[in-house]
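Each structure below is given as structure tokens.
Quick note: the coordinates plus some simple rules give every number you see, no bench work behind them. Every value quoted in this text rests on a predicted model; they were computed, and no experiment measured them. Cβ atoms are built from the backbone, for glycine too; each structure is taken alone.
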Structure I
Amino acid sequence: MAKVTEKLELLRELREHPDRYLPIINHAWKVFPERDDGTEWYDDPEYNLGWDVGLLPGNRPYFLECWATCGITMLTYFVSVVGIEDAKDADLIQMLEDEGLFQILDPSDPRTEVQKYDVDGNKFFSINVVVGDEDNTYVRGGKMFPFPYLNEFNTKKGSPTE
């Protein structure tokens, strides 16, 4: 429980002093449902499994969502683009690996994808890492916490939610 408390305190710090940190995606303020019954492009439900938050070098926050659908489990890291707008995908993956957030088991087949988004002026990378599918595991690591801790924090503290 102490570790999740430290993560929630970091979120509180990010919210109370945004001028000290790079922008973070608003997913950290959401209340997550246990499942999503599908989207327009596939019918399988999406399961939200866990979350994490932390700081990368340079006071660069990340927010992690771990989720699963269609027999695939994913880690999605949201990281501000400020100051690293032209970073190569491999460099972003390496940055996360260097921080010990996960380890790709076969570097010749990393099973990753990086996309850049702009949501209401908050520009960020969505760095997706396949943890595994029905037959294989592709990474080791991926620390996370269950969503009820984050949901309780977001609803009781009066934080904005979506």
Structure II
Amino acid sequence: MAQRVFLEALIQPNRPLKPWAIGLVIGFAATVSFVAGIMFALRGAWPVTPFFGLDVLLLAWAMRASVRASKKREYLRLTSDVLIIEHISAAGRVQREEINPYWLKVEHDDPELLGAELALVLHRRRWVVGSFLGAEDRGRLAEALRQALREARVALPSD
């Protein structure tokens, strides 16, 4: 017998720039740094010039880290019997949790607070979901989870 799915969500961070746009940003920063480095060197401040290359390397590293972090995913699936949470890392490793949803609470006390966590709580265990979402998206997810949990509890099969 197929179970009714009350919530199914694939949560993923916002996408970074496209590869060509990242190249454009890094290329622009490299050009500006190169010109500024030459100007400083011509004025006798040559010890400063290596730092102009360092800023471009740090920018490239930050862009690469952003692209890597954007590969994280979370998958939520709620039926009346189980809530499945799958955390998929940027490297593709999957951590799966199966939770009885009946006594599960959604904890998202102050959605306006920057960095407020959205957690699913069962007794003393907590599962943080949507940590990479913005405050508004996290608030919408919290409300969708609360609504789906209410519906799942009402629809429990009677023996």
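Assorted remarks:
- Entry that produces 2.5 once distance in nm of label points 7 Å out along Cα→Cβ at positions 25 and 137 is calculated, selected from I, II: I
- Comparison across structures I, II (criterion: percent of Cα pairs over 17 Å apart, for residues 17-96 alone) gives the highest value for II.
- Identity of the structure behind 48, 15, 12 (criterion: semi-axes √(5λ) of the Cα gyration tensor in Å, calculated), options I, II: II
- Identity of the structure behind 19.2, 63 (criterion: Rg and Dmax of the Cα atoms in Å, for residues 49-104 alone, calculated), options I, II: II
- Read-out mean count of other Cβ atoms within 10 Å over residues 57-64, computed value 18.0, structure in I, II: I
- Source structure (of I, II) for helix-only ellipticity at 222 nm (-39500 (n - 2.57) for each DSSP H run of 4 or more, over all residues; to 500), computed value -14000: II
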